[in-house]
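Following are the structures in question.
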Structure 1
Amino acid sequence: MTSRTGSGPTVSTRQHQRNAYRRQRTLRRVVAGTVSSVLVLGLAAWFITQAPGWPRVREVYFSGYHARESFPAILDAFWLNVRLFLTVELLVLPLALLIAVIRVIPSPAMAPFKFLAAAYTDIFRGIPTILVVMLVGFGFPALGLAGIPTSLFWLGTIALVLSYGAYVAEVLRAGILSIHPTQWAAGRALGLGYGQTMTRVILPQAVRNVTPPLMNDFVSLQKDTALVSTIGLVEALRAASVYQANTFNVTSLCVAALFFIVVTIPLARFTDWLTIRSMRRQGGGR
C-alpha cells in the first residue's frame, strides 16, 4: 500500500523527483566546469604560443625528437623510483607507528624512550630531506662499520625512511590523540588491557582519521625519491639530467616530470576522495 499526503504525489514519486533534480544539477555543474576549464586552458595556451620566444622554448623544452630519444632511458630509470617508493613506504609505516605509540604511552618507565622518540621526530623533521640523503649516503659508508650497507639503493632507502618516518609518526600521533577519552574508557570497561585497547579500539579509528594526510605524505615521498640522485643513483631525474647535459636540451627533464605527474595525480585524486569521504562520515552523510 503506497502512502500519500492528501491528494499530492506519493512519497516514492517525490523521492524520484528529488533524485532527478540532483542528477540534473550535478550534470549542469559538470558541464559548466568542463566548459570553463576548456576556455581558460585554451586562452592560456593561446597566450603562451603567441609569445615572441615560444618557438625557441618549444624547441628547447618540448622537442618531440628529444622526447622520443630520452624516453627509454628515463623509463628504465623511473622503475628505480617506483621500487624505492614502495620499499620506503613499507618500512616507514611500522617505524612511524612505533614512534607514535611510544610518544603517547603514559607510563613513567617509558620516559627515556619517549625522549628519544621526541628527539628523533624533532631532528628529522627539522633537517631538509636532501641533507638527510647526503648525510646518510656519504656518511654511513665513511664510518666503515661492519653491517652498514654500501648499496646506494639501501642508503637512499634508509635516508628517506628516517626523514619520512618522523613526519608520518607525527601524523599518526595526532590521530591517536584525536580519539576521544571515552573510547579508552570503553575499552577498559570491556576488560581490555592498555595494549589491547590501543590495538583493537584506538589505532583502527586513528588510522582511519588520518588516512588523507598520510596519503599526502606518500605523494610527497614519491616525488622526493628523486633526491637520491644526489648520492649517485641513476633514477629518472639523473637519467634526464645526463641526457640534457649531452644534448643541451631540456626536453628530457620535462619527460621525467611527466613520469612523476602520471604517478602522483592518481594518488592525489585518491587522497581527495578519501578526504571527502571522511568529511561525509564525520557529518553523518553517506
Structure 2
Amino acid sequence: MSRSDRVAVVTGVTGGMGRVLAVELARRGMHVVAVARDAKRADIVLSGIMPDPDAWEVVPADLSRRADVIGAAAAIADRHDAVHVLVNNAGAHYAERRLSPDGIEMHIAIDYLAGFGLTALLEAQLRRGRARVVNVASDTLRDSRRITLLGRPRPATLDPDDVDDLTRLNPATGFAPFEAYARAKLLAVTAGYSLAETFAGDVAVNAVHPGIVSTEIIRDLIPAPLRPFERLIRRTMLTPEQGAAPTLRLAVDPALADVTGRYFVREVETPTPPVSYDRDVQERLRGTSDRFFGLGR
C-alpha cells in the first residue's frame, strides 16, 4: 500500500513537463510513482524538486520493452492496492526508423504501447482508485505536418487492415518520421476510446494535446534547415508549466470527474480523425494490443 492515500503514476518525469506534473500532483497530496528508464537520473530529478522522500518513488523500466512495461505494472500493483491517477506522459520521436527489442517500430512502442500496456495491466488498481487516466497526445494526429511547417495539413493515417499486426503499422519502406510519430499518437487515442468504454463508470480515460511545448523532444522535431533558429523558435512555444496545465486539469479537476473518452486540444474538446471512432478498428486494435501484453478479453 502507498504511504499516501492517493497514488499518481507518471511516466516521463525526467523531462520538463513530467517534472511539473510530478511536483503539482505531489503538491495536491498525492504519492507520485515515477516510471523511468534511468532510475538514477529520476532519483536525482525528483529529490531535487521534492525533498520529502515519502512523496515519491521510482519504478525502473525501459518503456520500449514489453517485459519492462509488464514488470513496471507488476511492481506498482504489488506496492499499491489502488491507483488514482495515471499520466502516460512519456513520448519520443526518432528521425530514422528503429525497432524495439520486441521488433516493434519505436514510435509505436513508446508513444502508444507503453501507455496502453500500463493502463490495461493496472486495470484492477485503476478501478479500485476510480482513477483518471490521461494520455498526453499530440495534435500531429490531426495534422502530421503541424510542427514541420511543410504546408497543407494532413491527418495521420491508419490502415484498418494493419491493426491486426503491429509490425505492419510502420513498414520499412516509405518511413516518414513525423508521420510515424503522428500515427502512434492516433493509435493511443483510438485505443483510448475503447478503454474508456471498457472502464466506464469506474475509470476516466482521456487524451490531451498540451500545445507545442518547449521540451527535449522539440530538438528532434525541428526540421534540419530550421535548427540554427532553435532558440528563437523555442521562445514562441509554451513553457513546461503552461504545457502541463491541461493535463493536470484532466487529472484532478473535480468538474471533470465524469468526463471520459474525449480528446482535448489544451482545454478545448476536439474531434479526431474518423478512423479513430470506428468501433471495428478500435476492437481489433485492442485485441492486437492485449495479445501483445498477454492479456485476453
For mean count of other Cβ atoms within 10 Å over residues 155-162, the calculated result is 16.2, so let me know which of 1, 2 that is.
-> 2
Out of 1, 2, choose the structure whose coordinates give distance in nm of label points 7 Å out along Cα→Cβ at positions 91 and 107 equal to 1.2 when calculated.
-> 2
-11000 is what came out when helix-only ellipticity at 222 nm (-39500 (n - 2.57) for each DSSP H run of 4 or more, over all residues; to 500) was calculated for one structure; which of 1, 2 is it?
-> 2
Work out which structure the value 25.5 belongs to, where mean count of other Cβ atoms within 10 Å over residues 179-186 was derived from one of 1, 2.
-> 2
Thinking of 1, 2, which structure, once P(r) over Cα pairs in 5 Å bins from 0, in percent is computed, gives back 1, 6, 13, 17, 21, 18, 14, 7, 3, 1, 0?
-> 2
Compare mean count of other Cβ atoms within 10 Å over residues 59-66 across structures 1, 2 and report the one with the greatest value.
-> 2
Computed 0.25 for FRET efficiency 1/(1 + (r/R0)^6) of positions 99 and 267 (r between Cβ atoms, R0 = 30 Å, to 0.05) - originating structure among 1, 2 = 2
Winner on relative contact order in percent (Cα under 8 Å, 6 or more apart) once structures 1, 2 are ranked, highest first | 1
Cα extents along the principal axes in Å, for residues 27-194 alone gets 70, 58, 25 when computed on, of labels 1, 2, structure 1
Using FRET efficiency 1/(1 + (r/R0)^6) of positions 139 and 187 (r between Cβ atoms, R0 = 35 Å, to 0.05) as the calculated read-out, with 0.20 as its value, let me know the right label among 1, 2.
-> 1
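Read-outs throughout are calculated quantities, based only on the coordinates presented, and are distinct from any laboratory measurement. In this text the structure is predicted, and so the values were computed from the model without any measurement. Cβ atoms are built from the backbone, for glycine too; each structure is taken alone.
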